[in-house]
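Novice: Right after this note come the structures.
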Structure 1
Amino acid sequence: MVASLLALFACGQAKEEPMMESQLGEFVGIELGESISTATEKMLAKQGVTFLSDSADIVFRGGELLGTPVDEWILSFWRGERFWFLQVHLTVDSASSMLTYESIRMALIAQYGPPTDEDAGRLGGMRSLGWREAVEGSSKDNVLSIMLTPDRRVMVWFAGFGYIDTVEGKSG
């Protein structure tokens with residue numbers, strides 16, 4: 001199938017944006033640049049995940065991220081077609097939010113090493129850690145972050161800034 005898509009692309013009969021593997025995005029199971037239909041199929045294949053809505057973004061409920069229950073998965077698509085951004089809102093009560101943040105933080109450090117960015121409360125009491133992944137041919141990085149908000153919510157997000165930059169450069 002991949003060969004046939006590449007053949008169509010080469011003939012100019014179909015315009016497919018390139019996909020990009022990202023080590024930072026491995027936990028998501030969706031590659032940067034995947035179509036809405038493929039990303040939706042992959043999300044619905046996750047145990048306990050259900051479709052919620054499809055306004056500007058595609059929203060799912062349920063499932064787990066690194067052993068923690070998820071309230072919402074919000075997937076954004078570049079030009080409304082290609083996966084580039086994910087927000088994950090974890091299901092935690094305020095009493096366990098710091099413990100959940102620390103648990104996810106340790107799991108991400110074990111997987112990706114020390115964070116490249118850390119903010120322990122300078123942004124209005126929000127704690128955040130981030131990892132950056134350089135993208136060849138781009139001045140922008142792909143970014144993975146975990147946040148503990150002042151109202152005690154725990155969120156994880158993954159953004160393909162480098163992916164968008166390289167695709168925009170090729171199409172612009």
Structure 2
Amino acid sequence: MIAHDVHTYISARSVGLRFSGRALHYIQDLLTPYHLKPIPEWYWVPRLFRLREVSNTIYTYHLRFEGYTGYHLWHGSDNYIRCIESSRPHAIVNLRRDLMKTSRRVRTLFYKIFRECRVFWGEWHSKTPMQPHREWIERHELPKQLNLLIYRWLHLLSRFIKGYIMMHVIPHLQEGVLCE
């Protein structure tokens with residue numbers, strides 16, 4: 001009987017934590033530049049009838065931006081990690097309103113990120129999209145301005161995620177709500 005109760009407790013707790021993790025992933029997606037807005041209007045409007053070119057550009061910039069950022073986070077880049085560690089939790093009062101406000105700030109950053117990606121990666125991939133490869137990432141340093149924009153984005157994202165955890169996950173863990 002005791003083993004069954006422990007199993008039920010662990011299962012219920014893991015389900016609650018799994019859904020909390022999924023919510024965090026959705027928030028992260030909503031605050032990721034190429035998920036929030038894949039391409040600025042100033043870029044796609046003049047290319048309205050060249051859909052493949054626009055699609056290849058979105059694909060390439062998106063994967064390279066996330067691949068580069070993810071690689072450096074995974075491998076513990078000091079500057080990237082410092083942006084996350086140094087951020088203080090955002091005081092979330094109203095989840096929807098605060099998420100919209102933060103997403104507008106990320107969208108503003110995105111326009112600048114897109115311009116820097118365009119300067120760095122150019123337009124050569126408009127015919128054939130290119131994914132980042134580990135060897136390429138290890139050999140190439142992003143321009144300083146693009147790295148600074150990534151730092152600002154990581155700081156905004158981590159502030160919001162930390163705020164969400166503080167306001168919506170930890171209190172439920174302490175109360176046992178995720179365990180019932």
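Novice: Figure out for me which of the structures 1, 2 the number 17.6 belongs to, where mean count of other Cβ atoms within 10 Å over residues 97-104 was derived from the coordinates.
Specialist: 1
Novice: Still on this structure: Which of 1, 2 yields 136 for volume of the Cα convex hull per residue in Å³, as computed?
Specialist: Numbers: 1: 136; 2: 159.
Structure of origin is 1.
Novice: Continuing with this model, one more query. Suppose helix-only ellipticity at 222 nm (-39500 (n - 2.57) for each DSSP H run of 4 or more, over all residues; to 500) works out to -8000; of 1, 2, which structure was it derived from?
Specialist: On the way: 1: -8000; 2: -23500.
This figure was derived from 1.
Novice: Here is a follow-up. Hey, distance in nm of label points 7 Å out along Cα→Cβ at positions 49 and 137 derived from one of 1, 2 reads 3.9; which structure? Can you show the working numbers first?
Specialist: Working: 1: 2.7; 2: 3.9.
Computing distance in nm of label points 7 Å out along Cα→Cβ at positions 49 and 137 on every structure in 1, 2 gives 3.9 only for 2.
Novice: For the read-out relative contact order in percent (Cα under 8 Å, 6 or more apart), a value of 41 was computed from one structure; give its label from 1, 2. Could the numbers behind the result be given before it?
Specialist: Working: 1: 18; 2: 41.
It must be structure 2, since only it matches.
Novice: Further, regarding this structure: Can you tell which of 1, 2 yields 20.0 when mean count of other Cβ atoms within 10 Å over residues 57-64 is derived from it?
Specialist: Values: 1: 17.2; 2: 20.0.
It traces back to 2.
No value in this document is a laboratory result; all are computed from the given coordinates. Everything quoted here is computed from the prediction, not taken from an experiment. Cβ atoms are built from the backbone, for glycine too; each structure is taken alone.
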